[in-house]
Structure 1
């Protein structure tokens, strides 16, 4: 599974999620809009849908021209803009629901890849697999076309968004397992709180 390459060219991502690129670029919002525009996403708006491949092309540009710190900042903006299941109320439940939120914010042939009514998840974009390893730790395994720094930002921000008083969320790459950036099929993040 290649980074920056949609698994299905018909997959789309919602405008709220696309706009996280702009939000995540902070004071360089105009540059974010220019990057999106240069990758066939013209004037993105909430409630609209855009080709996932165009969005991935914008990520590739940012990775090559700007760097990982910006990708991580964009990832951190995702949990603030994405839809979340109403049951999320802790670090553990946030990490466990990233995959559902990810699928809620992508669609194929006009249908979101997660149906809130039926609880059915459709395939076609990869996953964020959650594995609890202790009462205050977990692994999140990413096998999707997004860059590692972006995914680390999502995981970190999702955990912090739902952390209770006194919980400090720390996210590290499992270096022994390798990463997608290094050509592996997946990247594993170790999370403690």
Structure 2
């Protein structure tokens, strides 16, 4: 059953929110910058959105939970960052083909496994032809027994979901992470949407 995300934010029951941008994203940005328009699905309070905007991108963070968007908008603003209420899996038409990059962190792992195909479809819809997808994937979740979120994703599952429409340009285990996440449980992938891909 899908989680009631809005109630979680209303009750401040947000263990996934660490109060700062994802360390693997900060590590990635230390060696390159992301230009153009960036979409961050499931942005929560928007820490990753603000970091990307500080690096010079024009960033839209979307979330399905109204209370998350309200909290994100209430934090000190950063030029180039905005937050909007939207269901990423039913991507509004105004977002189609509008983004140079989609950045993934804690959205895919929060979805039920059967929703992953719809998630990939939304990524394809959001990206311009030849656009890029930067993901921090959860490869391992401690004590996972099939219940989530979060739900881990294995290498073969990543390939099954993205392999037909994306080329992987870079893949690495980040050396920086939140203290609660052991080294090796995350994987950063930098991918490019193929010109032939639908969406």
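Where a number appears in this text, it was derived from the coordinates with a stated rule and is not lab data. Note that the coordinates shown come from a computational prediction; the quantities given were computed from them, not determined experimentally. Cβ atoms are built from the backbone, for glycine too; each structure is taken alone.
Can you say which of 1, 2 returns 20 when relative contact order in percent (Cα under 8 Å, 6 or more apart) is computed?
That value comes from structure 2.
If we compute distance in nm of label points 7 Å out along Cα→Cβ at positions 138 and 162 for structures 1, 2, which one ends up with the highest value? Of structures 1, 2, the maximum of distance in nm of label points 7 Å out along Cα→Cβ at positions 138 and 162 occurs in 2. Structures 1, 2 were shown, and FRET efficiency 1/(1 + (r/R0)^6) of positions 42 and 130 (r between Cβ atoms, R0 = 35 Å, to 0.05) at 0.50 was computed from 1. Among candidates 1, 2, the computation of helix-only ellipticity at 222 nm (-39500 (n - 2.57) for each DSSP H run of 4 or more, over all residues; to 500) that gave -6500 used structure 2. Across the set 1, 2, FRET efficiency 1/(1 + (r/R0)^6) of positions 106 and 178 (r between Cβ atoms, R0 = 30 Å, to 0.05) reaches its highest value in structure 2.
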